[in-house]
Structure I
Amino acid sequence: MTDIQRFEEACGQVIGKEHDRSSIGLLNEKTLHAVLKRYYEPCTECHEIPIGKYVADIVSEDGIIEIQTGSFTPLRPKLEFLLDFANVTVVYPMAKEKYISWIDPKTGEVSEPRKSPKHAKPIDAFYELVRIMYTLDNPRFRLRLVMLELHEQRILDGWSRDKKRGSHRSDRLPAKLIEEIAIDCPADFDMFIPTGLNEQFTIKEFAKAAHTTYGLAQTAIKVLCYLERLELVGKLERQNLYSVKLSH
């Protein structure tokens, strides 16, 4: 069975059905989280396992899997605790393609989905990875970036005239598995260092080569320097100069 087949099976088991919300940790579980749990571990007996004061999403013979669909900030203390005694894989879903439907809160009517111009790239994960930076070099840490086609449902309850700005997200429904990116050690983060850089480069040059913003490039470089994939080597006027660490 291919991964795509397993993913489609997981979607079929969850989407359109009222998945069990009676267990610990499931009262506010959203569809995306439930599908990914089924995808990474079809055996539901391995889901939601208490460990100390925490509840792990999945516990199997291969270790612990934590599926993080939101901010990584709340994950940090849990991750530090779990890494003391087990291999931990963090799964982070990202919307490479996104379609949005709007729900009228009065009638419940759902609009036809429209494709969003926004699409995530793997490097965007650094917005969250910086929050757990000091665990990324732990030999027990693993990361999976799951690039998906997602159908997002939002409620027309915002403050703007069309009710869209400031609106709340109702749910995200995964429609297609596009790519899984596995990161198992600090050296695997080299994939985020763009080609075409000079031997020494500024944040601005990194951002241009990576086709991203200055702010995100700055964050990515901070993490990559911590992981000893890049290093600060000097200054050009007021700008820091970086290079790929020679030990590679």
Structure II
Amino acid sequence: MNDRAPQGIPGDSLNWPMLKIAYPTDPTRVAALLPPGIEPVGEPEVRLTVYHFPVLAEPERGLVVNVTAIHEEIEGEYSLAYAIDQEQAVFISRELWGQPKFLADVRYFRLGNQIEAAVTHRGHTFFEYRGTVAGTDESGEVTEVNEWWIKCARAVTMRPNEYDYPPRVVRVHAKYRTAFQQSVDGELTLRDSPWDPLATALPMRGPATARLWWPEFLAREITLAGALDPEGFWRFADTVGGSRFPGQVGGPPPSDAR
């Protein structure tokens, strides 16, 4: 076991850990959020990642909201939302890869062994975590992760079920080694929000687990995978606040839309 903490330039953004949180949720709720072609797993998890990491040569703080899912018999994570605080990365990420990024206020810090994170969007703080470092875990584990994004563009004609770029799955295949990891005991709070309905769309059905994770990046590849049925995807094409929670086409608009 390697229990040595990561070393580097003090204060360097590359030295920040990711706060990884997971909790079980309702399978029927997950199935309702997945477009045809993305399949739910038997016992789904919501996987949340809070990060502070350099993107486009400056620090970006964000919250990733993923659910476990399967595409073409490959198990991975379907991305519902990337709430971030760096504007220049929002539109290029969505155009190039379909990565569901949108602007939000992200608070994330460690003070001694205390960990705090919160995300606010359109005046609603829909996510908050407070915890304490509980111990150091085994390092060295190598893991592979598949993450699924959706790239598409609806037709300028605005006619239903027509696209200028029909929906395609984007596969992000990554390989990591755990350089250092610490377990965290704390409380995850999800609050109702019309813009980020995490609490209602993916309710907690069991306790959340959390860890601070310093990964060693071994490989990462972004490629186009299979096409999705354009008609079946249509009601998932409109989204709330830039996330992949269904918007006006998939259901009623947020109550405080303005």
Structure III
Amino acid sequence: MLMKDKVALVTGGASGIGRAIALTWAREGAKVVVSDINEKAGEQTAAQVRGQGCEALFVAADASKPADCQNLVERTVAKFGRLDVACNNAGIAGAAAPTADYPLDAWTQVIDLNLSGVFYGMKYQIGAMLKNGGGCIINMASVLGAVAFATAPAYTAAKHGVVGLTRAAALEYSAQGIRINAVGPAFITTALTENLTNDPAINTMLTALHPIGRLGLPQEVAELVVWLCSDRASFVTGAYYPIDGGYLAR
């Protein structure tokens, strides 16, 4: 069991990639803290973790709010005594529009959650991990942390920012025992992409962007996250790992 008795926290854990990460951590023996703004679905994830025989806690939190991120870490430590692993996964797709037409409120919303939310998470997670003598943080970026997508300026900017933020923090804290890495999924079959994949023409177009011939699955992303969180990845820090079906190789 790669994460036996480790305390692991995931934001955006109510569905999709976040839920897959929580359940895969449980499979590997972790005590799991699930966070999301969707309380009902978040509690369902926590219940599924318990159903696998592992301890779980759900904490309602908006990752775009610093106070919520601080409370999340404090609740985790109060419940389990420590924080070993965190995955800053909460995010939204945002509006679709060219840069000059992009709504100002949509820009703020995407940057606040997808980029600032990662910073807020790490700010409090790192402090808790330093008290343990180390830990591991995974930040959910995207293939759009390496390339761009027309009509997604805010999402592209935020995910590029996540990669840079990850590398900066890794430089600062790796010598103190905290490994920090970013994961870059391509298009994954989740609620976030449902509006796109429900349109047959768009689904065909998106599938064609992946040389492997299909979109990814949340479980596939979760398996990479588990490896990065484990001692098997003990020399990996400051890295950006695409999981993209060949998307970036085009």
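Okay, here's what the table says:
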item: Origin of the value 132, where volume of the Cα convex hull per residue in Å³ was derived from one of I, II, III; result: II
item: Which of I, II, III yields 1.3 [distance in nm of label points 7 Å out along Cα→Cβ at positions 124 and 148, calculated]; result: I
item: Computed -6500 for helix-only ellipticity at 222 nm (-39500 (n - 2.57) for each DSSP H run of 4 or more, over all residues; to 500) - originating structure among I, II, III; result: I
item: Highest-scoring label, criterion being distance in nm of label points 7 Å out along Cα→Cβ at positions 12 and 196, among I, II, III; result: I
item: With mean count of other Cβ atoms within 10 Å over residues 116-123 derived as 19.2, matching label from I, II, III; result: II
item: Computed 4.1 for distance in nm of label points 7 Å out along Cα→Cβ at positions 84 and 108 - originating structure among I, II, III; result: III
item: Read-out FRET efficiency 1/(1 + (r/R0)^6) of positions 156 and 212 (r between Cβ atoms, R0 = 35 Å, to 0.05), computed value 0.65, structure in I, II, III; result: I
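Read-outs: derived from the displayed coordinates by stated rules, not from any lab. Quick caveat: nothing in here was measured; it's all calculated off a predicted structure. Cβ atoms are built from the backbone, for glycine too; each structure is taken alone.
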